[in-house]
Structure I
Amino acid sequence: MQDPSAAPVVIVSNRGPLSFVTEAGRPVPRRGSGGLVSGLAPLVESGRASWIAAAMSEADRAAARPDGVATGEGLQVRLAEFDADLQRRYYDEVSNSTLWFTHHGLFDRVRAPAYDADWRASWDAYRRVNEVFADLVVEHAPAGATVLVQDYHLTLVAAAARGRRDDISFVHFHHTPFAGPSDLEVLPPEVRAELLEGLLAHDTCGFHTERWATNYRDCVRRFIGTDAATFASTLNSDLQDLRHVASGPACIRAGAELDQLVGDRMLIARVDRMELSKNIVRGFDAYGRLLERRRDLHGRVVFVAACYPSRLGVADYRRYRDEVVAAAESVNQRFGNPRWRPVELAEDDDFPRSVALLQRYDVLVVNPIRDGLNLVAKEGPALNVRDGSLLLSTEAGSHSELAPAVDSVFPFDLEATADAMERALDRDPAERSRLAGELRELVARRTPADWLSDQLAAAGEVAH
């Protein structure tokens, strides 16, 4: 077998580095953003790697050539196509409504989960989608390739490919938290075993922190009775690219609009998908508690939350969106007046505005219930120009890196979160500057290329 650290690479993920939108009747490519694409795309551009992903839209399908390959923005991706029912079952019912909830500890066990024949049909669909990805790997991977499988959507790919391509090395990287045994036991025993055996079919599995790697090994020992190879590697955004975007005209305009909205008030900010694990409602509730006891802050602070709806195909997410809106409105009704709205909630996905918020905040709230990493906690300090403070949940994967320079919050404690907001708002300029400088140094230590190198090195270590 070829040394995996120098071998050709195949990247396998649910979403690819390109998405397409229809303009004037034609599919137009849009390059993905974020650390995943930043870390992996250079390999594709250099010709060393190929990428396999799912077609997520009609525009994606229209962009693919007869051989299934779509190109644009200097990249190409081989797209796997699935019918609407298979996609819904694999993506909404299993990946998002079951596995995401399991790994983030979101189930209310009094009511959910409840597995029936329809859910088991969805698990069959999940298995089938993974088999299709495996078929594409078997057919198209170069000899001796290292296959980098990304995230919880695709845990069974290596198991489905093993035996047909023994020349291939498989690395799985799990971007979410990994459930401990007490959370993973909510899965049906046969599904739990298939999931873990699927991950064990990889040569090694990576996680953003050692905490999630330990959870995985504990699950394997308890439910399978063996040991598992793991590694931990944190991911950063491409900060140079992010700063370049921040200096562009769209972000400058968004910054001017934000200046007009905020004025001379102190700015508390958050930038999130409206995702259950992000804990947005408790963040607003904690802010309300702060305003109850600090009347002097009325009119002097504003909480601007850029929270765009996500996964609205899942009923729990639709309900949560309504709860987020209601929580923001409750604070405004209790404390606002004609001259001051304590909370400004923006629901549209406006990237320049999100960047402007990260540049301008005095306090950034990142308080997830549980999070595999959370890149906003790194992007904020890198972009911020006001020596802003970071409130960071102890349950975020990035907390283990950034803890010395943040205001740590336990995500379920409203009073402690309000205390942390108060402490950050009252912090003297010298201390703000010291902590912000330390944060900037911490988030600059790694690049997306380091994360990629860790995956390839882990594959090489297992091979040897």
Structure II
Amino acid sequence: MDAASPGVADPSQCGAQELARAFAARRLSPVDAVDAMLARIARLEPKLQAFVEVYGAEARLAAEAADKAIRSGHPVSPLHGVPIALKDLIDLEGRITSGGSASLRQRRSQVTATIAKRMLAQGMIVLGKTHTVEFAMGGWGTNQHLGTPWNPWDPATARTPGGSSSGSGVAVAARLAPWAIGTDTGGSVRLPASFCGLTGLKVTVGRISTHGIIPLSTTLDTPGPMARSVEDAALLYNVVQGPDQLDLTTRGIAPDDPLPTLRRGVRGLRLARMPAVEREGVAPDMLAAYDKSIDMLANLGAEIVDVALPFRFADLVAAQAISQAESYFFNGYLAEDAAAPLDDAVRKRVLSGATVSANDYLKTKRLQQDLKQKLYAAMDGIDALLTPTTETAAIPLTEVDQDQVPSRFTRFGNLLELCALALPNGFTAAGLPLSLQIACRGYEEAMALRIGHAYQQATEWHLRRPPVD
């Protein structure tokens, strides 16, 4: 089938559900879509470096099989043939999964991650593995040895793509894939979503299995969808969520389909703005977009209220004992090996966990539960807390300070076991994306998605495309 079929001029520009509808209507085939994306990857990848490995031949074969199934009237699901990209933390049996580390480039996966199994069971086609910060331990998206993806919103200047799911963010933004999977331990889905102009969902621990995913912090790690719309993010989340006997954190957590409530709008909801003191240090253009987003949600029928938070966002960024200790447990052996080719900044972060005492760890765990209880009390009767996702738009890589992190507004969601959605809400004068975060109580992903979808139905920020071709 010609990729220029009526109504589908360029399959690489389509979102995931748009592709699925085109497949069902026979206006497009999975082969068309995969060929278009592989061609775009081949053309842009030398500059963008979104992928650490592309599965071109295998993806083409899977697309041909999907096309036959659809033509015969027997697709395994409505998403059969839709391509996806996976972060290089997610195991696919027989494939290299290195966690972004040159030290692990020979690590061949012995299992397929549960999240990948669920996507493959739907007939999705994996285009390849995307770059990540080494061990997923960094928010700027840099990788000293395997390469830092190029943020596609500025073709002239290398800017932070956000991390640690840097390649997934760049791949989806640059239309190399319609959606992708990232992971979020301190903001690693939401930060690249912010800097790359995407929709990214940080789920509650236990919502999505982490079996078969290289860990950073087992008590904080959460896989999640990255897409160009809330609608696509909600669908992908719904496919991969649910209990898994191979991950005990998912036990007893019933799936919660977000699709029935996605279009209910925000009328009658109570949404909290962040305290005025938290506006300090946020770029004026980010604040202006934030204020306009609040006005938009109010115009859509939400009640905007104030809330007294039991913490300052920056203080929770410093509460890293949990992730430091758990990362050292998994990766300390490599960080201690001076001959191992580790990113300098990552080695320093991992080694910081060596000095975390049991007392430090348990004090932070107690702080976690205390602040969570206080936050829930403060948010009684409030459906979501609204913040910017980041303090600024993407900065040049030359200005990145590896001793600082861009996770001021994201880290609290992980530490306090919330769920949160990042989505584009404007652009700077230079054309760089700005982002709104919608944070909800744990296990209220459907609410965050509902609010985000209402916002995207009334705006078009998520439809803009970066200037790369």
Structure III
Amino acid sequence: MATSGKLGLLQQLRAWLFALVFLPATIVLVLLVMSSGVFPVGKNTSPLPQLPVEIMDGVTFAPVQTLHGWAQFSPFYPVRRYRVPPKGCSITQVNILKRHGARFPTLHSGERIKSAVDKLKSAKSYIREDLQFLKDYTYDLGFDDLVALGALQSYTAGQLAFTRYSHLLSGDATLPPFVRSTSSSRVIDSAHNWTSGFSFASQHRFNPVLSVIMSKDSANNTLAHSGCPLAGDGDEKSDAWVNIYATPIAKRFNSLALDMNSNLTAADVVDLISLCPFDSVAKQEPSQFCNIFEPEDFTNFEWGMNLDKYYGTGYGQPVGGRVEGVGYVNELIARLTNTPVRDNTQTNRTLDSDPATFPLDRSIFADFSHDNQMVAIYSALGLLNEKHEVLDETRVNPETEWDTSEVVSFSAEMVVERLSCAWDPPVAGYKPTEYVRIMINDALQPMSFCGADENGLCKLSKFVESQSYARNDGDGDFEKCFLTQT
């Protein structure tokens, strides 16, 4: 853990320098105009300056139906339109769990992608016209860090958070949002970009800082996939599907790219398909690699990624999986109920017992994490499981709830709102009741497990009661993380 108030200015300067070097000129101009403060943002003014539409509603370089095939490498798009609370209800607290913005491939993935590209480039000739660009193509993507679009995603999300929840901040004594992050640089940078956007939208009246950075290598980290040493993965299931769908694609390319040094494999196909979204978000234009695949190739690609998440840190993983999200759920319960954290899994007891590093007196909380950990948290909560679906590694289910592009896209977010609801108009003697509702990428979650109504509202007491898996420390699943079966 590290407190980071002193780092705030340095990180903001770093973000602006990054923007000036890497962002397209039009977006830099928008940011510079915004930073001048000429767009008043707040409760009684226009909600937002006009931002690049691709940040607010999805990207202009790919329609939503295309993004559905990009899995967790899709940039954020709102799955549904945000629904304001019903009459008589007011939001009293919000908890935002957010994935980092769009990034380059990881180092290991980038090496695999380049290897697959080099195979294609080694061909003496190409039969199809859409492959001719490979003759002059050079793989030039970085690795691990945010791309320009990813930096702007988080900055804009901070503005949207202020606009949507500014009513929770009233009076000079109001405390700003409390912000935490795991220690990967792209996650830290996303958190800083979010706080900068929030500050700008408030005309710098509220200046949140990244207050807690939890080590990504620590077992006591509720924002990283690191608390279960014996955790399994989803490779067996996803690999089985890859062999089914990607082997014919590899054969197709091996017949179209003549005299390659070595033939493409099914695994190479997966890496080449992933280059479509990675190259597109890096350059903010459609990648030529998107054109060489058929629409059904992307559908099958995403199903493979769905399997990887479901059987990696989701419901399908018996060792690790959803139990890795238990610590965060218990922290969430503590915030919603204004009570100390009760947990014996991944929480850091030193941090969570200190009001300076785990306060309960804020109305806005924002945590920054990774896709794998967010999947574990969704599963620990009981989300995305209304149909009790078990994902099949032999065929695509087009009606699945488990759609990675919709729930763990780049800059994805889960928002948990606590609300106070009374009759409208007020009824004498009726006391307001506290409720909870949850949205993922603005899509209201049905939450039948706690009796949610048509507005997605669960009574807070029923919601807490429904979280027995987390409150019981995973019902024995956490111990499996450390005990080798004999």
Give the label, chosen from I, II, III, of the structure having the highest value of FRET efficiency 1/(1 + (r/R0)^6) of positions 141 and 325 (r between Cβ atoms, R0 = 25 Å, to 0.05). II
Out of I, II, III, which one gives 80, 62, 43 for Cα extents along the principal axes in Å as computed from the coordinates? III
Could you figure out which one of I, II, III the value 3.7 for distance in nm of label points 7 Å out along Cα→Cβ at positions 125 and 277 was computed from? III
Ranked by distance in nm of label points 7 Å out along Cα→Cβ at positions 165 and 181, the structure on top of I, II, III with the greatest value is I
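Quick note: the coordinates plus some simple rules give every number you see, no bench work behind them. None of these values were measured; they are calculated from a predicted model. Cβ atoms are built from the backbone, for glycine too; each structure is taken alone.
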